[in-house]
Structure 1
Amino acid sequence: MKEKMYEKVLLFSGVLSSIGFPEEVRASLEAEFGRIDYVSPSIPFTFTDYYNEEMGTPIERFFISFERLITPDMLSAAKVFTNNLENRMSCDGKRMINLDPGTMSIGNIVLATTKNRAHRIAIGNNLYAEVTLMYHHKGYESFSWTYADYKSRGVQDILLEMRRMYLSKFKEYEG
């Protein structure tokens, strides 16, 4: 019996930054994950003040995605890498950039996190993952635990644009 392989997913990252998108960060991400093929417009991050003290203000939110599709089991390693990159870019113990990698499949968006909650599952490396959004009826549906920015129309429009790009790549891969 032939072993069924995972369907390829899009690796992306939500980025919170008070310093833009430094070339050092971009180069490190591309060296690890391959070419970045999409950088979204940035939007002001005003959904919470949780990061203000650590990162300073104003904080912007934008998204990046990578050209090469991956298998979903690579999310844990991606989060370990981005956590280490955040630490390298920190100043006096404070992050200047926050990288939140996730995967996008045909049916959902999954985010990795260091924090365990009732709705999250362990994915290795002391990390957890959650289904943050589900694709249904030509749009994304959120859950009670979905972050406020991921529920917003502006972020969902960006994610839908990334999804169109992903579907094109996925069809090429499957074809």
Structure 2
Amino acid sequence: MNEQAFHFFYNLANKYWLLNWFFIFIAQYLPYLLVIFFIGLIFWGYKKGKDRLHYILLTSFSLLVARGLFVEVIRFSYPNPRPFKALGLEPLIDPIMTSSFPSGHATVLFALATLIYFINKKFFWHFTGAAVLVGLGRVIVGVHWPLDILVGAILGVAVVLVARRLLPYSFGEGYNKKIWNS
């Protein structure tokens, strides 16, 4: 089923040069723009320095654990060839030769999307939609399986939710009562 889903998306590639350019942009360059947006939200979205510091620490801890620890341990424990290598296809972007499972891009972007939910809910759906596009783009260009993206997304969200429990902080009236004591 994972291979069938991969072929469904990968078959969208190599039809038109403009569409290929779009997929390459989404898969390779949009993640940088999303990270820049997130950093801007952290630094200019808050007036109080304590809020900013808390989210910098929460983000750093979450990304270090999710991407730096869990993704690498899983990749080492469960080496999975990237689809272009396993199927003998030509990817649209320069591939890296590490294991594909889980997707580090999806892990990071969905972790950031979850953090945005707690920082500023009005940007959450836009950022999450962009993260989904990046995930689909990485499948379309041939460097990830759909399951890589799904597991990376779940991992990113789960680590942020656990990290938030481990690093609680009061953000205003009723915050701790509503979230932490329920």
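Coordinate-derived values only; no laboratory data. Keep in mind that what you see is a predicted model, and the values were worked out from it rather than measured. Cβ atoms are built from the backbone, for glycine too; each structure is taken alone.
Output the label of whichever structure in 1, 2 has the greatest value of mean count of other Cβ atoms within 10 Å over residues 104-111. When mean count of other Cβ atoms within 10 Å over residues 104-111 is calculated for 1, 2, structure 2 comes out on top.
Taking relative contact order in percent (Cα under 8 Å, 6 or more apart) as the criterion, the top structure among 1, 2 is 2, with the largest value. Structures compared: 1, 2; top value of Cα Rg over 2.2 N^0.38 Å, for residues 64-159 alone, i.e. the largest, recorded for 1. Starting from the value 0.60: which structure in 1, 2 was FRET efficiency 1/(1 + (r/R0)^6) of positions 80 and 144 (r between Cβ atoms, R0 = 30 Å, to 0.05) calculated from? Here the read-out was taken from 1.
Highest-scoring entry among 1, 2, by mean count of other Cβ atoms within 10 Å over residues 16-23, is 1.
Taking distance in nm of label points 7 Å out along Cα→Cβ at positions 40 and 56 as the criterion, the top-ranked structure out of 1, 2 is 1, with the highest value.
When Rg/Rh (Cα atoms, Kirkwood Rh), for residues 32-95 alone is worked out for each of 1, 2, structure 2 gives the greatest result.
Work out which structure the value -20000 belongs to, where helix-only ellipticity at 222 nm (-39500 (n - 2.57) for each DSSP H run of 4 or more, over all residues; to 500) was derived from one of 1, 2. Clearly, the read-out refers to 2.
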